[in-house]
Structure 1
């Protein structure tokens, strides 16, 4: 089972709550260039100045990020905790059904294990990424800037986190209240470490960040140093702690007509009309996917049971099966409106297919049976903010 340890965190000076809100940012991989520029202009100490360094490519951008972070440390913009601790991270929000929800997890240092070694498990296949951006940034800053998101199979972890810790700030973004609490009491630290370390942890988000942590660990070993953990947010893998959205498919390298013909052999196709976010209702009712055309209209794709008898109950798996022998390229996008807009732009993308979210039960089955979902099967929400906790890998 994986080790889960407290660490000495770098935290922003909390003397100004308004500044504290202004320095947070969404995860780096959901930011456009315009988003990055807006956040950088919002506050001189916004975390994107380090986490998403200067737009220009080249190794110098990572050295610049390290200089900025070191300057912040020198000037007391961020301060190193005197002792190792965990950070409880709570998100309070209202889901699409109007139900008030709370997700609670804990940020600590999770052991980096070899692929296939067990203890820390992937839940979906990953797509190749040629860029070494996160690895280069870690090398330069020697800091974990944003956490991997892990799901613990430990029963009762949520209850263990119910007791409040030392308040470290609370901020609201887009209707989600993010609250951070430090836990440094030795007995409670030991209890949390023991609980998380008693069962497997499934990676929910951040597969690539975890993978580069292996590379970084091996580089450090070769240099005679030990860095065998990485910053991870861990929550319990149970339904009331997870909100899972779909990541839809965008197709290129194939004409719309050929894609539709290929799908027709595996799905019954029914007219739908204009595609709006309300389409998720008939998708649920009919157990259907939606083919999105460039004119903004859609068609329901109702799976033919006989075609998918031996295929996992995942829309992503159904599409892979249906198009297995058809030449095409696929990319991924969350949000119904985003998909419609991209397809309507009539660029390289010829069509989109909307899929349904994966159930928590299927995520649990994936973990229990050691299975893998297709790439980009799950989009966990709300997204963690980057900035409330940073982890210097050399701090003892």
Structure 2
């Protein structure tokens, strides 16, 4: 018998399934005898013009003629339309990677002498951008406990121009109140960016809660098959045009047409994959929470999770990522044995793959964070992060149980 959560996942998958398959895939209305079902991969660095006037108009923005691959490509634009439809935004800009999306969005919205407030617990390379790279450009960041009411407001300065949100957070699944951060930002005339990679549009739509810009590493669940690197930025046409000018035209963070095709192909099964992955993650989190060798499990589906009630309010699903800490005084050594003991689960970085992936953040993905920063972000040295794939839930549980027994 289905649980209430499984029925909720079915409804969410049904709501997105047609969008995943058809959004952005415009049909040829010109009567051509060649009507490919898939958007063609347009491998051309430049595009011809019908006339001098058309060329001049294209550079002035007076027509939609394609100019140069860095400025626009039909295959990439079809993907952008699909992602925008899933996130419920006016438009989107595809980028060469998730970090191109994050850095481009931040640099488009912030300038020298300005200030950002961001969560302590977040993707380590994003944190490194804010902590190490941007100060060289005169942009400072204050890191706060995003789960604490009022933390963002207390960190504000007269120069604050951006509030950065990542929820659920990487890797401890901390939940931030998106509506509260947006309300604060709007009252002060400050922009907001939300990294929605962990949640995905299946589980959460930050733009519907008022966020200005949504960023993704499309490498992860959107593409879903571990075979492509890509990112995207979603928002209003005006804001995305500004960001596109910086990250794609200015810095060259261009997504190749072939990569765009692979992401779009992966997106067609996105709703079905997420339905399975979210269901399995909730079951595995519940079972791990009662395992004698596990000290704590971080997944918002669990009533014990501090952000459980908030997640129920602002998310349509609890997501396919979870993390857990092992019990005992030598948790790091025990974690190593678990990593080396899994067989169905793959010991690898990244997330959102059809394969289940297990990683030790403190020694890998978050090793660039200073130990004191990891401690402040509640990223324990013995924490293991599990990205749940589409394998059989029971096979995954048997594998984890066997590895925990080591």
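Given 18 as the derived value for relative contact order in percent (Cα under 8 Å, 6 or more apart), which of the supplied structures 1, 2 does it correspond to?
Computing relative contact order in percent (Cα under 8 Å, 6 or more apart) on every structure in 1, 2 gives 18 only for 2.
When mean count of other Cβ atoms within 10 Å over residues 167-174 is calculated for each of the structures 1, 2, which structure yields the highest value?
Going through 1, 2 one by one, mean count of other Cβ atoms within 10 Å over residues 167-174 is largest in 2.
Work out mean count of other Cβ atoms within 10 Å over residues 255-262 for each of structures 1, 2, then name the structure with the largest result.
2
When you work out distance in nm of label points 7 Å out along Cα→Cβ at positions 23 and 71 for each of the structures 1, 2, which one comes out largest?
Greatest value across 1, 2: structure 2.
When FRET efficiency 1/(1 + (r/R0)^6) of positions 47 and 271 (r between Cβ atoms, R0 = 30 Å, to 0.05) is calculated for each of the structures 1, 2, which structure yields the highest value?
2
Using the calculated result -11000 for helix-only ellipticity at 222 nm (-39500 (n - 2.57) for each DSSP H run of 4 or more, over all residues; to 500), pick out the matching structure from 1, 2.
Label of the originating structure: 2.
Among the shown structures 1, 2, from which was the value 24, 18, 16 of semi-axes √(5λ) of the Cα gyration tensor in Å, for residues 231-342 alone calculated?
Numbers: 1: 24, 18, 16; 2: 37, 19, 16.
Going through each structure in turn, the value belongs to 1.
Here FRET efficiency 1/(1 + (r/R0)^6) of positions 159 and 351 (r between Cβ atoms, R0 = 30 Å, to 0.05) was calculated and came to 0.05; which of the structures 1, 2 was it taken from?
On the way: 1: 0.05; 2: 0.30.
The correct label is 1.
To which of 1, 2 does the computed value 74, 55, 35 (Cα extents along the principal axes in Å) belong? Could you put the intermediate results ahead of the total?
On the way: 1: 62, 46, 45; 2: 74, 55, 35.
Only structure 2 yields this read-out.
A value of 28.9 was derived for mean count of other Cβ atoms within 10 Å over residues 215-222; which structure in 1, 2 was it taken from?
Traced to structure 2.
Bear in mind that the values in this text are calculations on the coordinates, not laboratory data. None of these values were measured; they are calculated from a predicted model. Cβ atoms are built from the backbone, for glycine too; each structure is taken alone.
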